[in-house]
Structure I
Amino acid sequence: MVQVALFVRLKAKPGKEADVAQFLESGLALANQEATTPIWFALRLGPATFGIFDAFADEAGRKAHLAGPIAAALMAKASELLAEPPQIEQVDVLGAKIPH
């Protein structure tokens, strides 16, 4: 059961929307390598607004993800692709329907 999550909102720089979308799509391969990240979504919320939602069994999993390769890649590309720093929200999961 997942108990904690992250919701990250990203705003692309003008003209960088396709690059942000491609960057997020490429993140799936990295997410698939993280044993403590059972749920990971890359989202398009609007023309220039994107998001990442991922959930974890516990705080240790969330911390491992924040210190992992996806977070490092995002921060390395942030100034090139994003109009503002990523907005990272740590949230609690109150309920989840997940196929087994």
Structure II
Amino acid sequence: MALTPQDIARVANLARLELRPDETEHTLNQLNGFFALVAQMEAVNTDGVEPLAHPAAVLGEVALRLRDDIANEPNQREASQVSAPAVERGLFLVPKVIE
């Protein structure tokens, strides 16, 4: 499925985008490249391949490099609330907008 410049112009119009001619050509090439990749993936024979229940199902085979979840920024609540019009017990007070 190859798109045409008219297709790009129509989609841009629907999205309320104004594209210059060079942007239209660039977008056309990108989208057609994407559809070519999809067609290439659809051509792969996946008979007999079991789908994964979740991408994390293969995590046992992958070593993750995770860092410790440690807070390393100082608490600046008071400094952040100095300019607030109303604060109570460390919380910003705002006017009620829904009755």
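If relative contact order in percent (Cα under 8 Å, 6 or more apart) comes out at 18 when worked out from the coordinates, which of I, II was used?
The structure behind it is II.
Looking across I, II, the calculation of mean count of other Cβ atoms within 10 Å over residues 19-26 that yields 12.0 traces back to II.
Have a look at I, II and say which one yields 2.5 for distance in nm of label points 7 Å out along Cα→Cβ at positions 67 and 91, as calculated. Intermediate results must be reported in sequence, preceding the final value.
Details: I: 2.5; II: 3.2.
Matching structure: I.
Looking at distance in nm of label points 7 Å out along Cα→Cβ at positions 11 and 75 over structures I, II, structure II comes out largest.
Once Rg/Rh (Cα atoms, Kirkwood Rh) is calculated for all of I, II, which comes out largest? When Rg/Rh (Cα atoms, Kirkwood Rh) is calculated for I, II, structure II comes out on top. Quick check: 1.7 is what I get for distance in nm of label points 7 Å out along Cα→Cβ at positions 51 and 83, calculated from one of I, II. Which structure matches? That value comes from structure I.
Throughout, read-outs are computed from the coordinates displayed, never taken from laboratory work. Since we're looking at a predicted model, the values are computed, not measured. Cβ atoms are built from the backbone, for glycine too; each structure is taken alone.
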